[in-house]
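Multiple structures follow.
Derivation of every value follows stated rules applied to the coordinates shown; laboratory data play no part. This is a predicted model, so every value here is computed, not measured. Cβ atoms are built from the backbone, for glycine too; each structure is taken alone.
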Structure I
Amino acid sequence: MEAKSFLRVNETSEEFYTRCNNLTYFDCSEEEMLWWLMGSRRLPLKEIVPLSVVLVVIFLTGVVGNVCHNNLTNELRHFRLKE
């Protein structure tokens, strides 16, 4: 959710901050407080796609590295650990 969805009529973001952080005048719902403290529940697509691409590249690099290492250790016996 966007910040605008939690603002009341004619309320600025500064007034929202005061309303949700001032202990003497605390007028915030649980949902508003969670949004203010933890952020929105879902990331926008612009952030998820690059993050997913980076994580997939890291995963594939690990898989390819493990496969290459296993192939090398099978071909070159002196790389194996002695048991």
Structure II
Amino acid sequence: MAREQQLASFRMGIQRERHSSIVPNVALERQRSMLWQEKRVEGQKMAIEQRKREEKETAFDQGMRRGDMLNAHREAMKKMQAKANKHV
């Protein structure tokens, strides 16, 4: 009888051990999946920001090549020179 109780206790201990090792693996897998998802979302945000920067740069380059910015620059320089001449 004592031997049967010991074996039953041993079997229950093994089952608990197996079950407890499965649960942390599931939790660990869930956590890993969440981290991977966060990293993927962060990568997408960075790609969007990079694309916006490139579009802004392209628009600036095109403006410079067309001369739109050149005229604005000339006007700004004229105003600055006029202010400087007033103080002389």
Structure III
Amino acid sequence: MNHVLTIHTNNEQVALERVLQVTRYRGFELASFEMKPLADLSGLLLTLSINSDKPISLLTNQLAKLYDVQHLECKAAGAAGSMRA
């Protein structure tokens, strides 16, 4: 199933590394990736498109635990959810 994760992180290079590392460690396939600074330059807006047959909660639960993640939103075809980190 395809999911789109929208993640607000702190404005630090290591935040991007941590998000991608958790995604890889959990065995999720990254289909596309976009990164933009927030308008006030206080953080980064990451948009990840993820392909996997695994439950997306395995990934979102781990990402929400990351210190650098301020907000996490997950959208899937036909369903939407939001998780606050």
Tell me which structure, out of I, II, III, gives 0.10 once FRET efficiency 1/(1 + (r/R0)^6) of positions 10 and 34 (r between Cβ atoms, R0 = 25 Å, to 0.05) is calculated. II
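Assign the value -19500, calculated as helix-only ellipticity at 222 nm (-39500 (n - 2.57) for each DSSP H run of 4 or more, over all residues; to 500), to the correct structure from I, II, III.
Structure I accounts for this read-out.
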Any idea which of I, II, III comes out highest on Cα Rg over 2.2 N^0.38 Å? II
